[in-house]
Structure formats: structure tokens, C-alpha cells
1. From I, II, which structure was mean count of other Cβ atoms within 10 Å over residues 18-25 = 11.9 calculated on?
2. Tell me which structure, out of I, II, gives -14000 once helix-only ellipticity at 222 nm (-39500 (n - 2.57) for each DSSP H run of 4 or more, over all residues; to 500) is calculated.
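Please treat every number below as a calculation from the coordinates, not as lab data. Everything numeric in this text was worked out from a predicted model, so none of it was measured. Cβ atoms are built from the backbone, for glycine too; each structure is taken alone.
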Structure I
Amino acid sequence: MNSPTINRSKLRQEIRLLRKGLSVTRKTAADLLIHEQVKSYLQQSKLSHLGLYHPIDGEPDLLPLVAYLRQQQCQLALPRISPDTEGRMHFHNWPAGSKLQTNRFGIKEPEASAGICNKIEVVLAPLVAFSNNGTRLGMGAGYYDRWLVAQTPKPLLVGIAYELQRVDLLPAQPWDIPLDMVITETGTFSFPGN
């Protein structure tokens, strides 16, 4: 699957099929291990504002952690993609009890009235694949990369993935924002220098 010349579209398709092919039992067990890794990391970090994602396409499901995070007094935000064709994404506040709507990609997101959150310290981001040097392969639209490049200071980018999404070689594109770390069911991995 890995070669010096990587076809990112083909790799994206292969990894998504592997991820969707996880049995319910294996996915549930892996998600529980990821939850423990995320909790451990966040307990050390003492965050006040955290960016999450609403899972689709077999992504690790962090939603069972929401109640715990709110008990820790952590303000949560979810990405919202602008309905226009410019493809802008912003993180909007996600307070307890607020309603979510489904966007054109089938992803649940806060309503525009929830307001943009400009205080995010860490983003727990989905991904399709990641490499041992912290290169992240997303779904291909560049929403996270464009949002991150506009942030000052830049929040810590923590990828959330299953170990099966790790690849040996994934050359970065000029626009790719590298991961600071990744959390899988097998542990937390940092990428110094990113």
C-alpha cells in the first residue's frame, strides 16, 4: 500500500474501507481505549476550550466523552462549514442542550447562531491516515488546514485515529498542517518539531 509515489486518493479510499470494515465489537473496544487515552491526555492538559468533531464514515466516536468534558468545565466547539461555496470552516460553540443541524456533507454541526469560538487551545481532529512523522491525510477538502493556518496562536492539532490508519510513508503537501500528536487505541504519539 505504501510506495515512494503516493496516490492520496487511492490511499484515502483504501483506508476508509478498512476503517468502515471494523466489526462493531472491534470498533467499540478500540473507541473505549481511545476514550481512556483522550481522558488521560486532557487530565494533564487542563484545557478550558476544546475543538471536537461529530463522527462520520467510521471515524472514532468521541461523543461518549462529552458529558465528562463538560463536567471538567471544558467549553466545547464543533466545526461548522459555511453554506457558501468558499469552503470556510470555523469552530462554533457547542453548549449543553444546543441543537445540531446536518450540513450538505451529512455532518452534524452547530447552528450559526451558536457563535464562533476563538479560544480553542486543542483540536481533536478526525483523519483518514497519518504517518510516523505527523503528516495527516484528511478527506481532501482542506477545511482543517485552511482554518488552522488562520489561527494565532495555532491550537495544538491532535489527530484521533485507529492504529490501522497509520501508514509508513505519506509525503506532506505544501498546504498540509502537520499533527502535533495522534491518539489511537494503542497510545498517544507526539511529533516533536511540528
Structure II
Amino acid sequence: MSTDRLKSLCVFCGSNTGSDPAYRQDAALLGKMCARNSITLIYGGGNSGVMGQLSKAVIANGGKAVGIIPELLNRKSKHDKEVETIVVDNMHGRKALMYQQSDAFVALPGGIGTIEELFEVYTWKQIGYHEKPVALLNSGGYFDHLIDFLDNMVRKKFLKEEHRTDLVVADNVEELFARLSAFFV
């Protein structure tokens, strides 16, 4: 993918904080780096957990955050006033709009929803619907077992090596930014 620079980053992550402080710390650092680099955060719209740490860091550092949330979740959630919130009908609409507004995708630690969103855009890349980078921020080794599983898929001939290496894996925020920047040269 070639463009002037990364302008918007979609981040999939948990609405819970998780058990390791590294998850929240990396989310806050990622948010800070997005703001400092004028990268708009596109995310699920919640203000709790890893997701909340991320969006609060973007706002606290003068950046822009756009939360895209389905109506059902919107009724149950509180939002930060500084976040531009877009309410959509359902999860399908949410993911479609997140995709349209983003130049790249990153998953931070989270639950089933995080994994589902990650694998959808990863699948879309594999079958040729887009060429946008898709990445994991492996905070505190959170995704180690998932990475092992993907490597096993390659060994068992259910995933081609070139599709496995399409998923960018970084152990820290600086490495993540360096790897993503390579797509926008």
C-alpha cells in the first residue's frame, strides 16, 4: 500500500482491562503515539478497559478518536464527550464503517469480539478484498498462543506461509509503528 502516510488506524481491543498492566500501558502509549503523529483512532467507541485507556490517551494528547458503536451497545455504554461517536444499526454496519475509515488495523489484547474483528479483516486481506496492513500488538505475550496456532495452521497446510506473514506481529508499540510505516512509503 502506498500513500503519503498512515492517517487513520483501526484498533480492536478489549472493553475490560485484563490481568496484566502491560495491556493498559501499551494501549495508552499507542494512543499517545497516534495523537503525536496525527493519526485518527478508529475504534469500538467504549470508554472502559483497554479500549478506554487507548481513547483517553489519544484525547489527552490532542488527537482525534472516532468511536463506531452499534445501537444495542450504545444504549449500555457511556462515551467520552471528546470522542466523535457514530452510532450504527448493528455489528455488520460497525465493521463496514470501521473498515472504510481506516488505513490499517491493529488488535490489542481483548476477548472474542476483538478476535472476531481481527480475523474478519485478516481474512479479507487473504482473499484480496484489501491490501491494508493487519497487525497484532503482542502486549505481554498475550497473543503467543494465537501466533502458535497460526503457525500450526501453516504446518498443517491450512494457511499459506505468505498469508501467515501478512499478519504483522509486534511486541511493543515502537516496533508496531515502524512495521506499519513500512506499508506507507
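1. Answer by label: I.
2. Source structure for this number: II.
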